[in-house]
1. If distance in nm of label points 7 Å out along Cα→Cβ at positions 35 and 211 comes out at 2.1 when worked out from the coordinates, which of I, II was used?
2. For structures I, II, calculate relative contact order in percent (Cα under 8 Å, 6 or more apart) and state which one comes out highest.
3. Of structures I, II, which gives 4.2 when distance in nm of label points 7 Å out along Cα→Cβ at positions 51 and 195 is computed from the coordinates?
4. As an exercise: FRET efficiency 1/(1 + (r/R0)^6) of positions 75 and 147 (r between Cβ atoms, R0 = 41 Å, to 0.05), calculated from one structure in I, II, equals 1.00. Which structure is it?
5. Can you rank I, II by mean count of other Cβ atoms within 10 Å over residues 59-66 and just name the one with the largest value?
6. Tell me which of I, II gives 23.6 when you compute mean count of other Cβ atoms within 10 Å over residues 43-50.
Structure I
Amino acid sequence: MKILLVEDNVEIATQVIDFLTGLGWDVDFARNATQGAELAVADNFDVILLDLNLPDGDGVTLCAQIKANATIEPAIIMVTARNSFEDKAEGFNHGADDYLVKPYDLRELPLRCQALLRRKQLYQSKKLSLGELSLDAHTHEVTRQDQPLKLTKIGFNILLQLARAYPKPVSKSQLVAELWPNDVPDSDPLKAHIYALRQVLDKPFSTPMLATVQSLGYRLEVANA
């Protein structure tokens, strides 16, 4: 599981990082709201652990900002000493998926993270429809204008990431991390796969859907969506 911890207390952060990495999880760390906002949109995290009392901003505002700007929306657990009903209500109203009051037992963190991930996977739509394009994440079937498209496994996964992020773009680095999480190929691994995807997704049709976003990556363009 990929976690982003936003916490200004270094002692607490060290304890959390050591505990979660000991489970084999991948944990990134931000000490303030500025770093947290930058990391949250630069990568795809399963769960963000967000302290509310940050030196350069409020975690509630950061939560709403992340939910609005992240390419693939992460689950957010607010981790804070604020324990009033009003504080919890404000957190949930700004997009928090869970709320954990300090101090807490570290063993509770992975349980909450796993529960949120299961919930996300349960409710995440298996079928996506964007204009004339339809994808089934379970069967890997893709159609455009009701015509079946035959994609490679990597081509399908690229298209799925772009469809889930729509209308936002997905950076090249994010796609590479999703497609090759453990062993990134040499040179430019995306170039040939993007070309092959365009040959199937766009070439037979009058209007292209796969657009290049200069100096960033790619996104889908959907007419009348």
Structure II
Amino acid sequence: MESRCENCIIRQFNSLRAMSKEELKQVSDSKITKKVKKGEPLFNEGDKLNGVYCVRNGVSKLSKLSENGKDQIVKLASKGEVIGQRSVIAEEHTNLSAVAVSDMELCFIPKNSITDTLHKNPNFTLEVLRHMAHDLKEADDVIVNMSQKTVKQRIAEAFLYLKNNFGEDKDGYLALTLSREDISNVVGTATESAIRIISEFKKKGLIKSSGKRIAIADEQGLLDLVEGF
């Protein structure tokens, strides 16, 4: 049975929590539940969105294509997050692409349901602004990391981020498996450099791997590396 927005616990994690019960009912009546397989796009850079995506399960990478043809992953959007609201509110084409890095379940909420509520509900407008401000802060942090931290520090930080935000599986490996190319696109380096540094981390006992899966073997060692010790 499809979940109703007014009864969905996911909304507590995003701006939808500021909607009234009647507004949530209207959203629920208009939303479409979608399932997206790993590797499939939600939308591409330059698309015109007719609504936003609320993530019920799974993870999507949001990335921008650089002039040299390399993707830069700027965010990993997971359960509870709303994707596409900046483009919808600004009435602009998307400046990022969104691709599933795991199987996903999403609710697509039409544009009118969002914009109508923005006009009528100041609490919802404030919540949307807060979430957009948080995204801007994260973007600022990415810029600072790129300019002030080495590639080794950024890769170490990426592994710690994956553990802290997505956890580990029953075998102790990172629950979210990213390809070596995706890891390089997160930290902003060549795939070959990322592979070389990951191999170095393994030799030093900081991590271990099994195929594409990676486990953190020495968390304190990674923390010390991030801090420059």
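Only the coordinates and a few stated rules stand behind these numbers; no lab work does. These figures come from a predicted structure and were not determined experimentally. Cβ atoms are built from the backbone, for glycine too; each structure is taken alone.
1. Only structure II yields this read-out.
2. The structure with the largest value is II.
3. Numbers: I: 4.9; II: 4.2.
The correct label is II.
4. Of the options listed, only II reproduces it.
5. Numbers: I: 21.5; II: 19.0.
Once mean count of other Cβ atoms within 10 Å over residues 59-66 is tallied for I, II, the winner is I.
6. Source structure: I.
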